[in-house]
Structure P
Amino acid sequence: MHERFDEFLRDDWAKLREATPLSLSPDDLDTIRGINDSLDIQEVEEVYLPLTRLLNLHITATQQLATVTDTFLATAPARIPYIIGIGGSVAVGKSTTARVLQQVLAQWSNHRSVDLITTDGFLFPNAVLEDRGIMHRKGFPESYDTAALVEALRAIKSGAPRVTAPVYSHLRYDIVPEEQTIIESPDVVIVEGLNVLQGGSGLTSVVASDFFDFTIYVDAPETTIKSWYIERFLTLRDAVFSHPDSYFQHYADLDTDEAREVASGIWEQINAPNLRQNIAPTRARAQCILTKGENHRVERIALEKS
């Protein structure tokens, strides 16, 4: 691990929870857990409660600093959300991490309003991707309306009382034009996506990560993530793909061997190159790295030194 990080094994990290209470039940986890994810109460207690304790300390300090500035300027207190960015590969479990943090952070009295935005909503519609000839590059940086994402984050960070974001349907595999996510003066906003931790290409460029107060990268060995992706594909084949509105309905009748071959091909042609070229390089930009083992459980935590 890079020298700018302190690294913790899971057992040592778990001790940092101290008296942070557990506010989730096993039933709550059923609504949070991702496909083929093994999230359980022990994972929440040993990994996510210490992390939310750390985040609460950061949020409290940021709120106190804002109060000092308001006092100095003799201005009315402004409600500026604390923004957390979560990045990582397809199928690594970053969406589950985002949902857990959303639920647990909302239990703290000084930041009960916690909203979640996924950058999938800022993908260009399929019609645009097809018109530009980059449908096969969906999920790569150029497939996102980065300007719209940056503008939404700018509005959130400026304290705008109401900000809207597009909604993406994994069933349709496209933007849902008739729907919006509404962000109304939250205390905390979690932004989750493949490329959210990317830096700018020049001194004057503004990117999503410029608006983040804290950043997390969910990591695992590539071979492990690939196996998770294939298993997720098989699970979807037996469920969502058979839905009449599913974009991937043509995969529903594949037998297991065929489905594994198709999923492996998609991984090697799209997800692996994106991971290697665009996503994995952002790992070093995170302040906290959660590294998972083959059983989907976080085994190591790296935390940027102060």
Structure Q
Amino acid sequence: MRIYVSGSLAYDRIMTFPGKFADHILPDKIHILNVCFLVDGLTEKFGGTAGNIAYTLSLLGEKPLILGSSGKDFGAYRDWLGSLGLPLDGVKHVAEEFTAGAYITTDLSDNQITGFNPGAMKQPCGYAFPGLDPQRDLAIVSPGNLGDMREFPRFYKERGVRFLFDPGQNITAFPGEVLAEMITGANYFISNDYELEMVVNATGLTKAELLERTPVIITTLGENGSLISERGGETKIGAAKVASPKDPTGAGDAFRAGLLKGLAEGKPLPEAARVGSVAAAYAVEHHGTQEHAFTMSEFTQRYAENFGA
């Protein structure tokens, strides 16, 4: 069995401004804004939806295949993924571009200014899927190259591959009718509650109408856990306890990894979502999206403490 994880591979370059943006922006000069913020250094982290999901899956004992694109500065990230034993056959190298990068500056009031360079992510990965086993394989389509996000759902549906569709931060990049097409036939549609509302507004479809197109909608609710909606009703899944919250960034990707792990093992959907909840808790306890770590025995014990054996 193989798990395919399509989405972005990116460097998160994080900076802190030791002041407040508002003190340096003149309201009556917004139309000619020209500001420079001197930051306290820069921290570089590995990120991107596909990279984050694959990372947590590797901690859970899986070796998913990442489907994405990388650029000329991918060396350190490639070595990192290689050290985890993750195959990179599905990562297209784009020599003339940089790997996608997010440049995030946060001020003392927790306001953020972010610039995102898609770089190599502008190129579809072009993977040919040799050895695909539709009866056993599992996939997730997460935010990344827009062409891949549109084509992979069609490909999986045509071949009968189970897949999760997760448009995330790219919801606004697609017309409503295209979003509806991508959701239609997905085995699972996953988003947070805000993103679900965005999809409802963009497509003009109610949640009940979306459930006519996909049998399962999974909605993550942060510290309130998640909600599984099916045509026969809804199941609330509690959040796992967080020892010391540090940073919620990446918790959604960790949840998706745990969910995929549970589904790959044939667990009932609520149980798979609880695996996702535990994985998300580990991510919240660390700054950065690939900084958490655990052994399988530690994970199993924590699952039992939260949800029973």
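As an exercise: relative contact order in percent (Cα under 8 Å, 6 or more apart), calculated from one structure in P, Q, equals 25. Which structure is it?
On the way: P: 25; Q: 16.
It was calculated from structure P.
If Kirkwood radius over Cα pairs in Å, for residues 36-163 alone is calculated from each of P, Q, which structure is the one that comes out at 16.2? Answer by label: Q.
Laboratory data are not the source of any read-out in this text; all were calculated from the coordinates shown. Please read these numbers as outputs of a predicted model, since none were measured by experiment.
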